[in-house]
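Student: Each structure below is given as structure tokens.
Coordinate-derived values only; no laboratory data. Here the structure is a predicted model, which means the values were calculated and not measured. Cβ atoms are built from the backbone, for glycine too; each structure is taken alone.
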Structure 1
Amino acid sequence: MLNPPSSPTLAQSLLAFDFGTKRVGVANGSRFTGRAEPLKSIALDGEARFQAIAKLIQEWQPDALVIGVPFHPDGAEHDITLRARRFGRQLKSRFRLPVFEVDERYTSVEAESYGARDVDSTAAALILEQFFREST
């Protein structure tokens with residue numbers, strides 16, 4: 001991509017990530033439909049995790065990436081907040097795509113309440129749909 005979108009509203013095709021220390025849920029979506037679909041969870045660490053993400057980026061050709069950044073109920077940061085942001089910086093530097101953050105409190109709980117078979121990728125889809133709502 002020659003000129004990646006600098007504004008969230010310009011990104012048309014996106015991949016979203018629900019970062020976790022054991023798994024990363026992945027979803028894809030389109031601004032055209034305003035919907036997101038769970039893809040898979042990646043249960044790999046280190047370089048293997050990024051290789052799996054690279055394959056998904058190559059397959060789906062997103063304009064931008066979205067990551068869920070969790071906070072405490074009162075809005076305070078915690079350890080996973082910092083780790084999710086670090087993950088976002090790694091995605092941006094490795095794949096040279098814009099990375100947008102979404103405050104994603106309770107998406108995994110919401111995915112569980114739906115009876116999702118893959119809670120992490122369903123949470124990623126919820127994160128992406130929240131991004132669409134907030135960046136319109």
Structure 2
Amino acid sequence: MNGTGAHRGRPTAGALVVRVLVVTGLAVDAYIHIALASQRPPAPPGGGLSQVTLFYAQGAAAAVAALLVLFTGARWAYVIAFLVAASALGAILLYRYVNVGALGPLPNMYEPLWTTTKMVTSIAEAIATLAAVAGIVGPGRSR
């Protein structure tokens with residue numbers, strides 16, 4: 001085994017499906033966050049991070065994680081993809097169901113509605129999260 005899940009450098013069909021699911025889920029996440037960033041509220045009075053900054057950061061993190069998985073298929077890349085996708089999914093679910101208020105420099109992002117975009121993003125993040133787990137525990141990946 002050479003780190004791609006197959007002999008002679010060719011990934012198995014299962015490894016390719018996992019890779020495609022992670023990359024696609026993160027690509028959707030990146031696209032939506034970057035597309036919506038400019039529509040988010042500015043920084044709160046008195047400082048702190050703006051939702052604009054957070055959305056651009058999430059989009060960039062998802063894009064980088066997707067590229068790492070796409071080009072390496074390594075276990076460490078899947079760990080990064082899992083962290084990015086799971087944290088985004090956790091945030092969207094938290095701020096959908098709980099009004100936690102501002103947390104330190106983070107603004108209050110409570111939004112108790114399910115929009116189509118939020119549903120698509122959540123599904124993409126969930127798929128990327130679960131597929132990344134499969135990539136982490138799958139046989140034959142580099143450690």
Structure 3
Amino acid sequence: MVKLNDDVKKVIASVKTFPLATASKAGIPNVAPIGMLIPQQDDETVWIVDNFMNKTLANLKENPNASFYVWNPEFPDSYQIKGTVTIENSGADYEKAVQFAHSRKETLPAKNLLKLRIADVFYTTPGPKAGNKV
């Protein structure tokens with residue numbers, strides 16, 4: 001698996017909303033804003049808390065591939081992260097995700113924990129690096 005490097009993690013930490021892209025089994029795309037995305041210590045996994053997902057969750061049940069990008073104009077580079085998602089709604093990791101969500105806002109439902117296992121990281125910065133793997 002691919003790991004997030006320190007530059008990517010710094011940009012992720014600076015961003016509040018992430019566009020998460022999914023597609024149905026038939027290839028119909030969906031992009032949704034995600035507010036709870038948590039890189040894990042292994043640097044190979046990102047947790048996403050599902051509070052209000054409908055089409056995104058339906059797509060992931062049919063097709064586990066997902067992608068998001070991170071951009072902040074205060075950093076020199078932006079990135080696209082791709083991977084596969086597993087969905088959990090019980091167990092120790094799920095309970096940790098619920099606690100995280102409730103620490104932000106107690107009334108959030110935290111219906112599922114999406115674990116995105118990173119397969120690729122690409123530069124999305126305009127210029128000669130655009131599209132290259134990190």
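Student: With helix-only ellipticity at 222 nm (-39500 (n - 2.57) for each DSSP H run of 4 or more, over all residues; to 500) derived from the coordinates and found to be -13000, which of 1, 2, 3 does the value describe? Each step should come with its number before you reach the end.
Tutor: On the way: 1: -13000; 2: -22500; 3: -6500.
This figure was derived from 1.
Student: If distance in nm of label points 7 Å out along Cα→Cβ at positions 95 and 111 comes out at 1.5 when worked out from the coordinates, which of 1, 2, 3 was used?
Tutor: Values: 1: 1.5; 2: 0.6; 3: 2.3.
The read-out was computed on structure 1.
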